[in-house]
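A.B. asks: These notes open a run of structures that come right after.
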Structure I
């Protein structure tokens, strides 16, 4: 097998048909068909259902492995190029929406200046979704809430952020310095779904003092929770980074009694070494977080713990001058 065959089956998986894959690869459909036939003949198994255009079970397995092979080859090229202090390549960065809100604009400001040949692709997802996308190779780095589940990713803490009740500044509770947990039971709350670490922590704090939270609505996206809160559809407990600076004249984020901060980290696939582009983005993410002037109020950097072997390897990338 060769790289053209692997690219062909990945393109079919991503674009849904032989013809669409050919367009994506800037070739003709007959070439894609030939590559798939050769791959099927070598592996002794049908990989694509010709009737539906969908991958077979064997095809899905081949695509998952092919993505890893392609990423490693891209990283090989990038690493060699980086020896001349020039970082070239693509990084697919997934991030939870509340962190992406303030991290992505700064990456867009810093990366083109420091590494003009580094291309960024951003994907927003939940922490659970990012774990799956990292394992499958759809993203190279994920900024997600900790702890992360699953065995296919390794993480390092990036920052912690305070959680608080978001209220309009004219609300009676906005005069308090700290909101008692039982006050949440009196509000029409918009909350994340049960089973997420964020919601479970909130329920645990409430349960410890005999309070049961009865949400007005539940969402699978914390970013959507924030949006509806700022549209005044209800009240919510949000991380401090979710409150934009341009809304701080209208809303206030107050600490909730007994509620610990949320920890956010950066994750990558456990298997394989990060290439130079990934290491460059990781370095810039760290620089942003440790600079107090770049972080929202209530966000604090967590120093990396170099004693733990599961942490992301860090390699200094010399910036372009």
Structure II
């Protein structure tokens, strides 16, 4: 199994040494997983850092516009200052992973921040045509079209939860709140069609975020604040994608015949591996209909307690029936 990680820790992962140390920590918990590490785009990242990252096997750099999502305070304000970094990434064949939202400002809201960012995507692709770019967790029809209109070095990921959610689902429900936020029904339709199209420019990126319930509710104890942005889907991401497609077939949004094995395997794994340059997996999975139910909550380690009570993570579609998945 391969998995990319998010470098927006506190403090963010901005050095090769920290990335490799974090990789060792992750491997202790999941020794059978190959982690694809990335750096956080930050003023301390230089062309020399990029060359060192390539030598160390780091696959990419993640860009967070300042202030748009969890732990993005150190994010990008002006992309022009990083042009030498992007040139080095082009030369070393590292991937630029974009959280594609414009920073907060007059006229920018959570509903139009992604579309407002797309000119930046086009500009970066024009300036650095050999730079491989992933517009992560696309949420709008405009983002889908933008990825399609760019050259083969630009791809987009789509999450399992964005195949289900629209704006009404997260307005008032912190469990469904994430960044970028889910948008309109027409945007969800565009994501369903792109994910099931067989176009190798689109593949699954779970963007699964196991925020504690207290953080999702906006605080701890008597604290009051903003709820954490992120949806937890990781244990069921594959099954959720399949269920979203089934619902789309029932609603005649997509045709059942287009969901061939190549399309399913492509979106869930093959297309992403190919873009990252990762060899095909020798493992297979079996998904079957059974009696399994999505957990109501997942207890966090005992160290993470709120006033003596163990905190939990609440997944998408909790308590709903779900396919069972087995590794073969």
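Taken together, the values in this text are just the output of simple stated rules run on the coordinates, not laboratory data. Keep in mind it's a predicted model, so treat the numbers as computed, not measured. Cβ atoms are built from the backbone, for glycine too; each structure is taken alone.
A.B. asks: From I, II, which structure was FRET efficiency 1/(1 + (r/R0)^6) of positions 44 and 156 (r between Cβ atoms, R0 = 25 Å, to 0.05) = 0.05 calculated on?
C.D. replies: Going through each structure in turn, the value belongs to I.
A.B. asks: To which of I, II does the computed value 6.0 (distance in nm of label points 7 Å out along Cα→Cβ at positions 76 and 212) belong?
C.D. replies: Value 6.0 for distance in nm of label points 7 Å out along Cα→Cβ at positions 76 and 212 corresponds to I out of I, II.
A.B. asks: Kindly point out which one of I, II the value 29 was derived from, the read-out being percent of Cα pairs over 37 Å apart.
C.D. replies: I
A.B. asks: Tell me which structure, out of I, II, gives -12500 once helix-only ellipticity at 222 nm (-39500 (n - 2.57) for each DSSP H run of 4 or more, over all residues; to 500) is calculated.
C.D. replies: Derived from I, not from the others.
A.B. asks: I have 12 for relative contact order in percent (Cα under 8 Å, 6 or more apart), calculated from one of the structures I, II. Which structure is it? Each step should come with its number before you reach the end.
C.D. replies: Working: I: 22; II: 12.
Working through the options, I get structure II.
A.B. asks: Where does the value 28, 17, 15 come from, among I, II, when semi-axes √(5λ) of the Cα gyration tensor in Å, for residues 140-283 alone is the thing being computed?
C.D. replies: The read-out comes from structure II.
A.B. asks: Matching task: 0.40 is the computed value of FRET efficiency 1/(1 + (r/R0)^6) of positions 228 and 300 (r between Cβ atoms, R0 = 25 Å, to 0.05). Pick the structure from I, II.
C.D. replies: I
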